[in-house]
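The data blocks that follow each hold one structure.
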Structure 1
Amino acid sequence: MSSHNADKLAEMQAILSSEDMHLLSPNSVSLFPTEIVEDGRTLEENAFIKALAVHSATGLPVVADDTGLEVEALDNRPGVFSARYAGEHASYQDNVEKLLTELAEHTNRKARFRTVICYRDNLRTFFAEGICEGTITTAVRGSHGFGYDPVFIPEGETRTFAEMLAEEKAQLSHRGRALREFARTAKLLLLYGQD
């Protein structure tokens with residue numbers, strides 16, 4: 001796993017454990033790059049940049065992801081800049097506050113989370129994607145999760161991700177969907193020996 005984000009790593013590990021897969025954290029791998037510049041213009045590009053950098057440095061199979069919140073009324077911003085929407089070293093709270101401020105005058109609250117997974121090993125590179133449609137609340141709700149979870153209500157729900165238990169969120173979330181798609185593809189490749 002190429003992420004130094006402990007919240008994301010814990011969430012991904014919990015989801016993949018149900019698929020009989022285990023992720024190594026960056027702290028448990030020697031030669032892990034200390035800093036990877038995510039200068040891609042898309043989620044796909046950033047996921048690939050991370051996967052390639054870590055695989056090149058370690059020689060290990062790598063799962064990398066990039067996730068963005070795409071808000072319709074903001075022309076799909078923050079998108080690829082979701083983690084640093086309020087600035088390079090912004091906190092989760094800073095990003096949420098900026099989002100709510102920018103949406104204050106908008107009645108259209110439609111948004112979607114999108115996660116792109118890139119897998120890289122010596123033989124192959126492949127991608128998986130997960131999308132979760134929903135809406136943005138007008139105020140923070142809930143204390144679970146991380147990032148934009150306190151302001152995102154997935155389609156068909158009345159609660160934000162931050163009002164759900166981790167297991168409930170994993171069933172609906174963009175990251176859960178992307179990881180399950182990745183696991184299905186990885187198992188098929190192993191089963192059929194595809195390159």
Structure 2
Amino acid sequence: MSIDALKQALPDYAKDIRLNLSSLATDPSLGAPQRAGCFIATALAVGNAVATRELVDAFAGDLSPEQLTAAKGAAAIMAMNNVYYRTTHMLANTEYKQFQSKLRMNILASHGIDKTDFELWSLAVSAVNACGMCLDAHERKVRAAGLTAEQVQTAIRIAAVVHAVGAVLDGEAALADTPAAAAAA
């Protein structure tokens with residue numbers, strides 16, 4: 001399935017999501033590998049099987065095998081880090097912020113690709129997972145490396161749209177199993 005086929009899977013009430021998916025798929029503010037990695041990493045973070053399969057299929061060709069593995073790695077490590085750091089940040093007891101995480105995070109230093117791209121993909125996943133601490137940390141790193149506010153915003157927009165695609169597809173799948181859907185068929 002292509003981006004067009006994925007858009008067709010979205011119902012009419014999600015027309016805005018379809019339009020945003022189209023424009024972001026070719027948004028020129030990010031290079032093709034940066035854009036592809038954002039789509040793939042956030043699709044994995046969202047976890048909708050159809051969106052993940054189709055977005056990986058649509059964008060994997062813009063990445064080297066190492067970049068594809070790193071995009072998957074960004075989604076994996078941020079799934080852990082976002083929960084840990086979001087939680088320690090939200091707890092009123094500040095004692096937890098003083099502890100070392102004692103979690104392995106070797107991929108942050110040994111992902112084998114451009115560091116800025118990996119940080120950007122980690123930022124996009126952190127947007128999906130709503131971790132303010134991680135968003136701030138990754139945003140500082142990509143800005144220090146020369147990315148613009150517009151490029152950061154594009155990564156966040158991709159995260160938002162991919163999240164919406166997953167939510168709509170999950171909702172439609174859930175509704176398809178209801179008595180009302182059976183009666184309408």
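A short reminder: the numbers here are calculations on the coordinates, not readings from a lab. Worth saying up front: this structure is predicted, and the values here are computed from it rather than measured. Cβ atoms are built from the backbone, for glycine too; each structure is taken alone.
Where does the value -23000 come from, among 1, 2, when helix-only ellipticity at 222 nm (-39500 (n - 2.57) for each DSSP H run of 4 or more, over all residues; to 500) is the thing being computed?
Comparing all candidates, it corresponds to 2.
Which structure, out of 1, 2, was relative contact order in percent (Cα under 8 Å, 6 or more apart) derived from, given a value of 18?
Corresponding structure: 1.
For Cα Rg over 2.2 N^0.38 Å, which of the structures 1, 2 scores highest?
Once Cα Rg over 2.2 N^0.38 Å is worked out for each structure, 2 has the highest.
Can you spot which of 1, 2 the value 17.5 was calculated from, given it is mean count of other Cβ atoms within 10 Å over residues 93-100?
Going label by label, the one that fits is 1.
Taking FRET efficiency 1/(1 + (r/R0)^6) of positions 77 and 149 (r between Cβ atoms, R0 = 30 Å, to 0.05) as the criterion, which structure among 1, 2 has the greatest value? Provide the component values of the computation, followed by the final result.
Values: 1: 0.95; 2: 0.75.
Comparing 1, 2 by FRET efficiency 1/(1 + (r/R0)^6) of positions 77 and 149 (r between Cβ atoms, R0 = 30 Å, to 0.05), the maximum is at 1.
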